[in-house]
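Following are the structures in question.
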Structure 1
Amino acid sequence: MKRIQIINGPNLNLLGKREPEIYGSQSFEQWLEGCPTLFPGVELHYFQSNVEGELINKIHEAGFGWDGIILNAGAYTHTSIAIGDAIKGIETPVVEVHISNVYSREEFRQKSHISSSAKGVIIGLGLKGYELAIRYLSGL
């Protein structure tokens, strides 16, 4: 069974409430409830934090021996060299996911400290981006 760690950064605990015109009206937990049916051979673990250091610790924890990490670092994508360095220091492949199309938003959101170390980047497909990342990392 494939093991994939999903890591969401700051403010993603507000999905379904925060700016639904950008992020949709479904919480991440609601979306996650449907995953066992979609991915019966995949063991998904979910972690969310608004704290940069906690995200780095979780990346380190899953960074050796897991089949993949799906990372939406939220605003830390654009500011955290430390998260980018954490990805460079691990073996587990990371897929960077963004719910919104960062290229249709503010200019500062178009810079990522993660993308250069990620195996791939999925942008602007809503929560479907996580599904595509799971399929890629699990080989489905």
Structure 2
Amino acid sequence: MLRLARTLAALWTGSLCTICAIVAPVLFASLERHAAGQLAAKFFHLTAWLGVVLALAILASAALRTSRFPFRPDRPALWLIGVSALAPVCSELFAGPLMEQARMAGDMRAFGAWHGVSAGLFLVACVGTLALVWRLSRPAE
């Protein structure tokens, strides 16, 4: 089951980093700004909720692996899973609507600020999932 958790963490990291570092920049380089933004928002929405599903699957696979739950609250892996799953969801539920509201109002300064918050949250998730893969791939202690 540890192999499954590792595979899911790698899948999560790859999908998140691909959307953030490749797909979104290519969209903005290839399409008109508004269309690129709408399409990127759909990808980020999908990525945020996929992260929740994969985080739950990692936790479930870890719970099935042992008779006791291996991720205690004092374990870094649990924190990495939680932060990496919640950061994009916070972007989706809070920063995204505020960005859209600012865009509709024509307040590009507020839009830019919330866009920065959203980008920061996705960066936290990317780094968190990378750290999780690193942590899960190390030899057992």
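Nothing in this text is a laboratory measurement; each read-out follows from the coordinates by a stated rule. Just so you know, these numbers come straight off a predicted model, no measurement behind them.
Of the structures labelled 1, 2, one was used to calculate P(r) over Cα pairs in 10 Å bins from 0, in percent, for residues 4-43 alone, giving 31, 40, 21, 9, 0. Name it.
Source structure: 2.
Given that relative contact order in percent (Cα under 8 Å, 6 or more apart), derived from a single structure, equals 27, which label among 1, 2 identifies that structure? Label of the originating structure: 1.
State the single structure among 1, 2 that was used to calculate semi-axes √(5λ) of the Cα gyration tensor in Å, giving 32, 15, 11. Numbers along the way, then the final one.
Details: 1: 20, 19, 13; 2: 32, 15, 11.
For semi-axes √(5λ) of the Cα gyration tensor in Å, the value 32, 15, 11 is produced by structure 2.
In this comparison of 1, 2, the computed figure -8000 for helix-only ellipticity at 222 nm (-39500 (n - 2.57) for each DSSP H run of 4 or more, over all residues; to 500) is attributed to 1.
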